[in-house]
Structure I
Amino acid sequence: MTTIEEPVAGRTLSKEEAYTRIKSALFESTDPEEVYSERSLSKRLELGLAPIRSAIGRLQNEGLIVVLPNAGFMLKPMTHRAIADFYEVRMVVEAHVVTSLTGRVGPAQKQQIEAILVQQADCLLDNDARTFHRLDMGFHIALARLHGNEEMIRILERLEDRMHRISVELHGRHPERLRPLVEQHHGILDEIVSGDPVVAGVKLRDHLAWGRSMIVNRGQHF
């Protein structure tokens, strides 16, 4: 594996690890319009310029950032249209997942999903928002994996970064919104297990619509 030196820590860091750290720093910023430079990130994360440049190129290719000539780069603004498209895709894919799964989830599979919800509840007690946000989309991807359609799984995995960003922005300043998310997840799972596909689909759509409305009501973009 190609490695990159991390000068201050005095150890080698893989490109993948460097990319993950840099992406996390961007997504967890409290200012979505902050402009970053290579050198400011290098100093902040104690990384050399090589892994910074590698991550910038990858993030740009993935459509997550925009490069500003002679200024640096910033997270790509999510417009109303982008948010609407994001949630429309999720509505279509995930509604099919939950209705198809209804009545097909056994005790072991239910326990697997419940474990994610237990972890989310623990995050609330520990004020661990970072892990909570990761588990938020993890719940939905876990359901897709139980369903088994590989294309649907890949679609949701590709949306995971944007979901993390939305979750941080939506709930970062309003931690009181986190508990209702867990309750909604429990409600979706209960309906999947109970064998009522119509109600399961409604609860999933209501859950996503709730998140979408919170974002849209914040303003034109973030």
Structure II
Amino acid sequence: YNLIFTVKDEKGNQTKKEILIETFEVEPIVITVDPVYEQIMNEPASASFKVISVTGGHPNDSLASYSWKLNGVDLGIDRFNVELNNLSKGDYEVEVTVNTKLGISESKKMNFSVLENKLPNCTVESVDLLKTFNLNAKCSDEDGKIIEYKWFDDKIIYLKRQNFTLSKTRNTTINNLKLQATDDSFGKTIIELGDLIINNGTAIFKGKNNEK
């Protein structure tokens, strides 16, 4: 751009001055975000996003604020990071917007999906030996792993292991025995096994084998 200005005195004398002003196109603002979540996420899922750098823009400008949206809904968060918890199955879009003191806004969108959690599949094998009666849990988790087993009835938790062993040297009655298997997404499968009676060295297992 050429800027010309003129200076005149009261006698009509004047001087002109021409100044060349050169402007440069501002580099676009680039937002770099570090997402932290599992490559395959089962519900209930958690994810976090952190802005690690904002580059470009006017050299005399600076950041004024942040805003975050989840599926188009403003989360009301004005900071460089966001944590999302208890996400149910579905597709998600996270959008972060940075606003500068010169009134410039730039946004970045990121997409991810959460899958429905598949519950553990369980069966129970009973083994009647000379001195013990054993119940062995056979559980698998198609989309993860089993993190806890629990043997219990309506009142007592007996054991938190995969296998449940009872001595046949002591009379025992357990009504409505159940097995619970919990996966790594905290999904639970409960099997109602029925009544277990040990009387004078004999084990009587009235199994229901109903999965719940």
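Every read-out reported here was derived from the displayed coordinates using simple, explicitly stated rules and does not represent laboratory data. Note that the structure is predicted; figures quoted are calculated from it, not measured. Cβ atoms are built from the backbone, for glycine too; each structure is taken alone.
At-a-glance table
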| quantity | calculated |
| --- | --- |
| Answer label among I, II for the case where distance in nm of label points 7 Å out along Cα→Cβ at positions 59 and 187, calculated from the coordinates, equals 3.6 | I |
| Computed 0 for helix-only ellipticity at 222 nm (-39500 (n - 2.57) for each DSSP H run of 4 or more, over all residues; to 500) - originating structure among I, II | II |
| Origin of the value 8.6, where distance in nm of label points 7 Å out along Cα→Cβ at positions 19 and 179 was derived from one of I, II | II |
| Comparison of I, II - label where FRET efficiency 1/(1 + (r/R0)^6) of positions 147 and 195 (r between Cβ atoms, R0 = 25 Å, to 0.05) is highest | I |
| Entry that produces 2.7 once distance in nm of label points 7 Å out along Cα→Cβ at positions 35 and 51 is calculated, selected from I, II | I |
| Comparison of I, II - label where Cα Rg over 2.2 N^0.38 Å, for residues 91-162 alone is highest | II |
| Source structure (of I, II) for Kirkwood radius over Cα pairs in Å, for residues 139-202 alone, computed value 13.3 | I |
| Comparison of I, II - label where relative contact order in percent (Cα under 8 Å, 6 or more apart) is highest | I |
